[in-house]
Structure I
């Protein structure tokens, strides 16, 4: 077998947040606003592109799932046929929580937009919570079975 990169979903998310935080001074210099309420299309495109490159592509290459992966920043009404990032330690009134995007109010990536799901993986509400002590894992479908993956090996 060839070379592999072993990582966790949490690790990929952390690298993404670090990369976005490192970009903020450069975005400020070219007047691309990143704070919630002021951020616009340019920032959203940068955030989506970086998330896809660092997180989603790694998750797609690290699983044998043929199911569709969620898109960063997009809300869904139903998650049953999607591979999505699950959020643990969210301190919300739902056992199933799907990641949608990061938000920045006073600091880069200081909060997370989540979808609360019912037992059938239908969205019941959307909330924004502090990005504190959260754990992320991949809820994916492989061979018709829903798996929760924390670690994966990505072929290089």
Structure II
């Protein structure tokens, strides 16, 4: 496992800006539907939701999206959180090789709240290789009371 700072190229940034104007709304609507079905409905094949006393984790793994689309959404969510009183603590990239020989790239943004109204510490992850493409949102409240709900976090991210 090798970890390094996550850097974005100028070309990536230009494509991200194009995506903001052309594809962002459609992708947010797709995730919103999966989230509603997966958490409040009868379930969704492309979404897993885990809720424990100290954290909540949402994993979205749509089969029909290319890795760059989820990468843009990953960065979009980071920027939404920064706009909503979060500090970007760290962005990193890791490459893992498992015993089976499977290679996996993991991009992460670690964010911490900068105000009293918050969703806890948040980790955004984008995991991908030629077979896997998933976006993970983890809200860690460390057992504190008075946290704004995960549902409110998703509402803010998806608006």
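Laboratory data are not the source of any read-out in this text; all were calculated from the coordinates shown. Note that the structure is a prediction, hence the values are computed from the model and not measured. Cβ atoms are built from the backbone, for glycine too; each structure is taken alone.
What the table shows:
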read-out: If mean count of other Cβ atoms within 10 Å over residues 33-40 is computed and equals 13.8, the structure in I, II; value: I
read-out: Relative contact order in percent (Cα under 8 Å, 6 or more apart) - highest-scoring structure of I, II; value: I
read-out: Read-out helix-only ellipticity at 222 nm (-39500 (n - 2.57) for each DSSP H run of 4 or more, over all residues; to 500), computed value -7500, structure in I, II; value: I
read-out: If mean count of other Cβ atoms within 10 Å over residues 25-32 is computed and equals 15.0, the structure in I, II; value: II
read-out: Answer label among I, II for the case where distance in nm of label points 7 Å out along Cα→Cβ at positions 65 and 121, calculated from the coordinates, equals 2.6; value: II
